[in-house]
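Scrolling down, you'll hit the structures one after another.
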Structure I
């Protein structure tokens, strides 16, 4: 009885944070976006790899989000804009598919995966200004994804948190956490396989 009561007292957000903390740390440690010697060719690889995953994820998830009443702001267009501003044809880039993407067919899976992808935008408030200064670019010349519309990030996150708590019951938290972990893992694997992140280091 006490375990059930404790489970009911944990919010969906708390469950997701606790259940994915190591996955989050692994992904963050694998990226080098804030390095002083971060090079333009590395930035291009990062944008290309992000686009390949984000565009495919959004193509899968956005129709599901509409049906579930989940508000999502598409970001792939900003990545495409950045790539084209820097001379890369986004139509020639590979997109994630099949097992490279997480399973989001359940409501809990949808919210768990979205927790990762929406939450990833929070770091842009720090990363964006840094990249703009480092490469002398702005949201119109190669930094729309990491640096554009930063002021909207906070309100979008707060709205997602409200929708998350309203949508999921305690018994769905485990499914959401599993989907979030899978999203972190698949996103990381995709970035590593396309030269935009380091592989996880063995403990």
Structure II
């Protein structure tokens, strides 16, 4: 990271940290109104902390976001499942950063199950996150040597794209490219394993 980029990252982290402190206070006053915003801010904070190498703090932030998401799910209400699934996917990334691959796979697997169970309207709203979660899951399975399972998950990411991608937007194109790259990587791993 260059000096200028490091400075911008620090400024971004400061801004998100300030927002998180504010949302924490507001959530304490009214969980129903402010919990979604707090969870989103914790996701952003976790990402910013990870960018500057503060991985344990990043994990703590996203773990709290997941706890908020679980509570919101228990209480019911609109558009809560997709938010929880997004936090679980990010939890998998943070666990992976710390070398905790098995726990990362468990978190992302749960995220994909949550996405799969979403009602159609919400599934359409978060389909890009769903597809990327599946791609992340496929990579984790591939790293474990479960190439056939991973390829099935890549197929599921294409299915989400086909169902909700609609017009070939930039997001749809990028997800399609990621899925193709991961499929190619997995097929190469499977071929090398078969040749051993």
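Derivation of every value follows stated rules applied to the coordinates shown; laboratory data play no part. Not measured: the values here are computed from a predicted model.
Of structures I, II, which gives 36 when relative contact order in percent (Cα under 8 Å, 6 or more apart) is computed from the coordinates? Spell out each step's value before the answer.
Working: I: 36; II: 13.
Here the read-out was taken from I.
Highest-scoring entry among I, II, by Rg/Rh (Cα atoms, Kirkwood Rh), is II.
Of structures I, II, which gives -21000 when helix-only ellipticity at 222 nm (-39500 (n - 2.57) for each DSSP H run of 4 or more, over all residues; to 500) is computed from the coordinates?
On the way: I: -21000; II: -29500.
Checking each candidate, the match is I.
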